[in-house]
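The structures considered in this document are given below.
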Structure 1
């Protein structure tokens with residue numbers, strides 16, 4: 001017993017390794033996220049007439065304007081709707097792909113993973129320009145519709161909610177596939193095989209065994225996709241229109257055009273807190289429904 005106690009590391013030594021590992025990440029988070037967010041929160045409490053030399057009294061004036069503005073409310077509702085739909089569509093496309101990656105051979109799996117990583121590494125602006133060309137009036141989609149006789153005149157596909165959602169889904173697929181695939185890899189192969197040997201159909205195996213055990217990956221992928229969609233700016237700016245503006249575009253207009261930094265800051269604060277609140281409620285629902293820790 002005495003030898004065991006002598007070999008036990010001291011308390012500072014036990015905390016040294018975690019501190020060295022987590023310290024840089026926490027410092028990065030503090031400097032580049034928490035401090036700017038705190039500064040923006042403080043800015044949102046300033047009246048419009050306040051300045052650096054003559055600061056006004058802190059208050060909730062900007063949040064009152066935000067609640068009273070019909071345009072901001074519509075942009076926020078549109079952002080929630082488009083982000084939720086993007087998350088659902090991405091999950092429907094990514095989950096079968098992750099299952100396929102699990103079942104194919106090593107060479108095919110490597111090729112598909114390389115394609116996923118290449119898509120992840122490619123420029124967002126280049127991808128958006130690609131969708132602009134693809135969905136344009138003279139693009140291949142309208143050409144195919146005309147060739148099939150489904151449209152006599154070119155359809156207006158770009159500068160719409162649909163074009164923005166398509167591009168967001170394309171951008172988010174790697175962020176959904178990789179967590180789900182990693183979660184599927186941790187499922188013992190003996191479980192689905194045992195269920196099939198006992199007479200379970202493939203669909204029943206997926207529904208009752210594979211799907212519940214892959215929920216941690218599904219949770220990670222959906223949270224990433226939803227958060228990225230909520231904060232999207234470049235994609236709706238390039239493929240949307242003023243009538244389909246998301247809240248990030250309205251906030252950028254306040255910053256860059258109206259020079260109303262308090263109101264723009266209030267929009268970003270509300271967007272950030274709303275995203276965190278939705279993710280928190282989603283995590284509680286996943287814990288309650290599937291009895292897993294996420």
Structure 2
């Protein structure tokens with residue numbers, strides 16, 4: 001998941017390693033000193049997005065094990081966090097994601113970050129998201145983990161009650177609360193976001209498959225029309241796309257990273273959500289929770 005944190009607008013807040021990986025591997029600005037054991041892991045993390053998905057599955061699992069076996073050094077936790085961030089971009093198997101989750105939980109136990117007063121460290125939020133939203137197995141006695149889980153529960157309650165009215169690129173207004181009786185998928189995305197772009201063809205195919213059964217996709221970008229409109233036209237996206245330049249809707253849904261999707265059933269209840277890019281089969285699983293098959 002790519003964060004909306006400036007200036008680079010990529011990575012997870014607090015996970016500086018991923019910022020470097022996306023901005024340029026070991027650039028002149030990267031002052032991190034990597035050990036001989038860490039350097040091969042950093043190189044593999046840098047190449048991970050370029051791998052075919054079938055190769056990426058095993059590589060991700062191997063990286064999780066390699067990081068877990070590192071001695072307790074400051075970079076270990078950052079490597080575990082960077083891998084977790086990259087491992088939710090699609091479907092690489094539950095076994096693989098569990099290995100990644102176990103590695104992150106272990107690194108947090110070894111080197112628990114202090115966090116800011118009154119809020120959990122982002123890496124505890126990452127672990128909590130894997131547990132709550134990806135249904136992975138992990139535990140922690142650190143109060144920050146409990147705080148992160150409580151924050152996610154509170155955020156989901158706010159999303160359940162969130163509402164908005166936005167106009168799509170064709171000038172049609174959409175009011176979320178008026179769509180009860182339909183299955184609605186609210187998708188937050190941006191043209192600059194590679195995982196967002198990767199999931200759009202699958203989402204478009206599902207929209208065209210199920211729209212006659214009352215399925216609606218509402219895609220929301222905080223960019224300006226000059227960027228969004230030509231992109232949508234070029235890629236022939238058929239579901240409604242709307243703009244949120246002031247980020248009021250993003251803020252109402254507490255969207256801190258994209259892509260992110262929320263599915264509401266015909267009664268208006270939020271029944272599924274993603275914390276990152278989804279594949280076609282993953283989207284189908286989310287829609288099935290709303291009774292759409």
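Matching task: 1.00 is the computed value of FRET efficiency 1/(1 + (r/R0)^6) of positions 74 and 258 (r between Cβ atoms, R0 = 35 Å, to 0.05). Pick the structure from 1, 2. Present the calculation step by step, with values, prior to reporting the outcome.
On the way: 1: 1.00; 2: 0.75.
Going through each structure in turn, the value belongs to 1.
From which structure (1, 2) was Rg and Dmax of the Cα atoms in Å calculated, if the value obtained is 24.3, 88? Kindly include the intermediate steps, with their values, before the conclusion.
Numbers: 1: 24.3, 88; 2: 19.2, 58.
This value belongs to structure 1.
Have a look at 1, 2 and say which one yields 18 for relative contact order in percent (Cα under 8 Å, 6 or more apart), as calculated. Traced to structure 2.
A value of -23000 was derived for helix-only ellipticity at 222 nm (-39500 (n - 2.57) for each DSSP H run of 4 or more, over all residues; to 500); which structure in 1, 2 was it taken from? Please report the intermediate quantities before stating the final value.
Numbers: 1: -23000; 2: -14500.
It traces back to 1.
From 1, 2, which structure was FRET efficiency 1/(1 + (r/R0)^6) of positions 146 and 234 (r between Cβ atoms, R0 = 35 Å, to 0.05) = 0.70 calculated on? Computed on structure 1.
Taken together, the values in this text are just the output of simple stated rules run on the coordinates, not laboratory data. Remember, it's a predicted structure, so these values are computed and weren't measured experimentally. Cβ atoms are built from the backbone, for glycine too; each structure is taken alone.
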